[in-house]
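In what follows, structures are represented as structure tokens.
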Structure I
Amino acid sequence: MGRTLYLTENDKFRAVADGPSIWIDWENKAGRRIPLRLISRCIIVGNILVESNLISILAVNNIPIVLTDLSGHELATILPYNHRLPKHFREQRIFLETKKNRERFINWAKVKRMTLQIKLIKKIFPKKAGRFAMGIGEEDYQFLISSFKQRSYAKWDIIKGFIVNLFRSLIIEHLIRSNLNLDLGIIHRYHNFGLVLDFCYILEPQIDEQCIQFFKVLNNLSFFERKEREWRVNKDGIKGIIQRFENKKEENANIIANTLDEFFQLMRELRL
């Protein structure tokens, strides 16, 4: 698993493709060369100027790019072009062949999600965790999590939007490497990037955990600024989000890998 290349509006820089690497030249700061072999995904935040050959060289090297604004809204996802269908395209369709198969996937996904929900509840509400030893309902989970959303749901949605985009980039990387069709979702059946959204649904408790950690910081209000009647995250806020994501990236990558193992196992069982 390689590194994430972050290019944000808050940093003054110039990034260009330079052979098998990317050269980044910051304002009032020494430049740096980053070999492409070290990069697995790219996140572009806000309005920045990049040369088209930079986008091209990332795509050619199979590096997905997620673009988001300073309010956490996903703008676009750029993927490498490949006219061939993914290796496991036909096998994936087993989940949609019958209603029973689709329900089998949905039940599996709900159990995986609930396991992560209980894990999070044990961390943030250790005294209440015993009540949910046998499972937790979605309404109970959302009620407990809502206590961390404070007064401003808008700010919570902004931070969660950012974190969701970071998770999507990590999930997309794993699904591409697994030769799976990203659009062939089961829960999100008729959505673009449906399978990515399915995996986001399973991992949502991990996303909630990072949101909670962000808002636990006493000075989180200094991470926002108001512009054109809309809250935006400033440079320090983006730095905090990225730092927490990077600290947990290996753990979450392992959860994604484990989920993929179970996904393939379930796919094989249904084909027997």
Structure II
Amino acid sequence: MYYSIYPRLRVIFTYFPDHKTKRSLIEAESLSEFKNKLKGIKLLSRFPLESDDLRQFLNNQVFDFSMEILDMLKKPVSIFFNDFLRIYELQDIKDAVYGGAGNFLLFQEGTPDLEAIGDTLAETPWEEGWKQGYKRFQNSGNRMDIEFSLEANYYPILLNSLDNLSWSDKRITENFIRQWVILVNRLWYYRLSRNYELEDFEIRQYLTAFNIFSEEMDQIKGLNKLEFADKFYQLCYNTFKREMYTMASILAFFHIFRIEVDSISSIYKGLKYNIRKKLINNVVGEG
């Protein structure tokens, strides 16, 4: 099944801009120069720009391409990949929680209040995560409680869906997800301990799949955003290159794809708001 997919992903992988190209984009003197330099990036020959909203356009290309791959997969593997793609639902829900509109699958029309969001998520895989997060929010008034609870709900959904894969594929993909989750938890630990000064026992109630990965996370140490980005990119890069023709490699590819488009979008935003110098040392994806 993956033999018709992985080579296609490898080709697109070669289209991603290297570190030198990203630095060149950062050093553009104007938005028009930046856009001219974009034309030389192979990625945009596969997904040519058709919108001035660069970030949304590029994110839509990742989403649309993931749907193409979903259509190429057969059941039950497609069930697992569809559960992975709930990450787009998660993004839409979080956008709505913070007062924005969804861009992919949910809440694209208007900005519903929290009660309306909860009603929409009833009898969906998000229901339990929403209930727990909303209960915390009612006590704290902090919408981050909802965000963390929703994210913590996502990873168990993915782990429970692993049974849709063959034995060997499941083993490799589970290992990738375990490492991904541990990195996410290290980022959360950093945010919660640094920004909210919570104690370890308080932080653990927010960590996702803690009971499943208790041994790996018993001595967990925090990662700041840049450290997380670097380690997560390396995890995805190594998985994509080494675990060929597996679901893990497909997941890794789409993470890298999102990282790459976020990197381009961040450079554009930095130039637009004249903060590009701060970005020069913060570009990930050097491989």
Structure with the greatest value (metric distance in nm of label points 7 Å out along Cα→Cβ at positions 66 and 98, set I, II)
I
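29, 24, 20 is what came out when semi-axes √(5λ) of the Cα gyration tensor in Å was calculated for one structure; which of I, II is it?
Numbers: I: 31, 27, 15; II: 29, 24, 20.
Among I, II, the structure yielding 29, 24, 20 for semi-axes √(5λ) of the Cα gyration tensor in Å is II.
Using semi-axes √(5λ) of the Cα gyration tensor in Å, for residues 122-169 alone as the calculated read-out, with 28, 10, 5 as its value, let me know the right label among I, II.
Numbers: I: 24, 14, 9; II: 28, 10, 5.
It traces back to II.
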Identity of the structure behind -17000 (criterion: helix-only ellipticity at 222 nm (-39500 (n - 2.57) for each DSSP H run of 4 or more, over all residues; to 500), calculated), options I, II:
I
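For which of I, II does relative contact order in percent (Cα under 8 Å, 6 or more apart), calculated from the coordinates, equal 23? Please list the in-between numbers first.
Working: I: 17; II: 23.
The correct label is II.
Which of I, II yields 3.0 for distance in nm of label points 7 Å out along Cα→Cβ at positions 146 and 258, as computed?
It was calculated from structure I.
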Out of I, II, choose the structure whose coordinates give mean count of other Cβ atoms within 10 Å over residues 130-137 equal to 18.9 when calculated.
II
Taking Kirkwood radius over Cα pairs in Å, for residues 42-137 alone as the quantity of interest, name the structure among I, II where it is greatest.
I
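None of the figures in this text is laboratory data; all of them are computed from the coordinates on show. Computed from a predicted model, the values in this text were never measured in an experiment. Cβ atoms are built from the backbone, for glycine too; each structure is taken alone.
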